[in-house]
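Each value in this text was obtained by applying a stated rule to the coordinates, not by laboratory testing. Keep in mind that this is a model prediction, so the values were computed, not measured. Cβ atoms are built from the backbone, for glycine too; each structure is taken alone.
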Structure 1
Amino acid sequence: MDTVRQNVNLTETKNNLKKQQRRLLMRKFLSNKPAVTGLSIMLFLIILSTVGAWLVQYSPLEMDPTSRLEGPSAEHVLGTDNFGRDLLSRVIYGSQVSLIVGFSVALITSVCGMIIGLYASYYKRLDNILMRICDGLMSFPAILLAIAIMAALGPSINNVILALSIVYTPHIARVVRSSGIVVRKQTYIEAIESQGASSTRVIWKRMAPNTLSPLIVQSTFIFANAIIIEAALSFLGAGVPAPQPSWGNILYDGKLVIFNAWWMTVFPGICIILSTLGLNLAGDGLRDIIDPNS
């Protein structure tokens, strides 16, 4: 009976400690103004892209030549473009494309980069091969490498996600590898290995959890960079194909009439600035919370 009571008490104590840790982490996050501000901006954009699509009365592809290049008004809140399409609906639907591309790239690069980084940090021979490949990819500017890949694959949303995942996976792999090397040298890893633990168990049950913190922070910056590069590719005509709305191709249409229709460049530009600002603030805040010494 005493043993059972002790086990119950230990379980309750562990649960209480976990609850306290969660509360402390939540207090840390709420007290961090950059993280809260960045998260608030991103929540606003997510709500705008989802709820706003149901509220707009015009289709982003509906053309009206008689309303061409009209300024902001009660009928068209953000004005119209050079084909008479409602700019508000195009910006809202374009935000869906940008957020989907950014999130998909951040997710794919996190998974692939984590696998590459963990195995590179555990196996020295594999490390030399994988890191030289990553160095080769990172030697090219991100935008140039993305343009080259898109030129080979062709313009589409799926190809944009694939191209940007190839571009940014080495960055995640480098971050995970550096954290994995530090964890690999810890004494408890040697103790587990001496007890006969397999390499798979060591990598995924012991090393992987200790590399999640820098991985999460880096993925927020990848998210922001992916939005910028996607807009740049669409602006150059190598990203999301027209007439599908994207912040980048809206800017491309706007540059032709920038002196006559300023709203076509200002409003999508503001959206790009807000999204990248929000993600960078959230990333900086998370880094301060997870690793205050940095």
Structure 2
Amino acid sequence: MAASTESSFDTIAFIGGGNMASAIIGGLIRQGMPAARIAVAEPWDEARAALLQAHGITALAEPGAALERARLVVWAVKPQMLRQAAAAAGSFTRHAMHLSVAAGVRSDSIAEWVGSQRVVRAMPNTPALIGRGMTALFARAAITAAERADVEQVIATTGEYLWMDDEAQLDAATALSGSGPAYVYFFLQAMTQAGSDMGLTRDQAHQLAVATFAGAAELAHRSAEPPELLRRRVTSKGGTTHAAITSMQHSRIDWHFMRALHAARDRARALGDEFGNAPSGLAELPAARS
């Protein structure tokens, strides 16, 4: 990625100003994009005030003519609100390229709602908030190589990214990396409780567990060796690690964990069906909030 975000964009517009939008905006500004070139449409007063205080960008209570300068529009609303948001903002954004971070909403639906085939879907995860995210990306055929590069430049401000060749792969990416941080926290919770049960304070157990996850993940990230080999290197037969791994294997924890990821993938598929078939009359829903 380039050292700054000087690009073809006159303005980048965000529809929705929640955590993910804020993470991307903060990354863009750190990489050199002037706050004056970033506009956000966010109906919630508290969220708008937070964006103004943190970043000094243009914050709108509703879509307006200021969005017409944008060459990239980032849709950062809740998935069930995307169709309504597109109806409200579409007249100002049809000329732009569209990047959706709304989980589950398929690009066919997005293209129809925003009135453009220039659509990229992104599946980020919450470590993007600290610049350590992992984002899966899929581009429709109308997106050019130069536009892919522009998207990469934006997403790289939040961490790593990986392009998917088939949009259906985004459902698997959602199960692995999109939902993945929750799995880590689930195991951290169990490790902390086990440490506490064995006589450590909760603070001690938490510190040991978090540092172990962080260190092991970083080692796996830097190593060319597969996780299976890395595991074997710390598993001496008859030792403490062997006892723990054997217990987990007897309980088929690996099988249950893989089954859980398949359940997440299947739910992502189902949500795509639900959001794509959502009725056009959404007035009864609350205002969009990402």
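Below, the figures for the structure above:
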item	result
Parent structure of the calculated result 23.7, 85, given that Rg and Dmax of the Cα atoms in Å is the read-out and 1, 2 the choices	1
Identity of the structure behind 13.4 (criterion: mean count of other Cβ atoms within 10 Å over residues 209-216, calculated), options 1, 2	2
Parent structure of the calculated result -25500, given that helix-only ellipticity at 222 nm (-39500 (n - 2.57) for each DSSP H run of 4 or more, over all residues; to 500) is the read-out and 1, 2 the choices	1
Entry that produces 19 once relative contact order in percent (Cα under 8 Å, 6 or more apart) is calculated, selected from 1, 2	2
Comparison of 1, 2 by Rg/Rh (Cα atoms, Kirkwood Rh), for residues 81-192 alone - largest value held by	1
Per FRET efficiency 1/(1 + (r/R0)^6) of positions 129 and 265 (r between Cβ atoms, R0 = 41 Å, to 0.05), the highest-valued of structures 1, 2	2
Label whose coordinates, when mean count of other Cβ atoms within 10 Å over residues 65-72 is calculated, return 13.4 (choices 1, 2)	1
Structures 1, 2, by Rg/Rh (Cα atoms, Kirkwood Rh), for residues 41-104 alone: label with the highest value	1
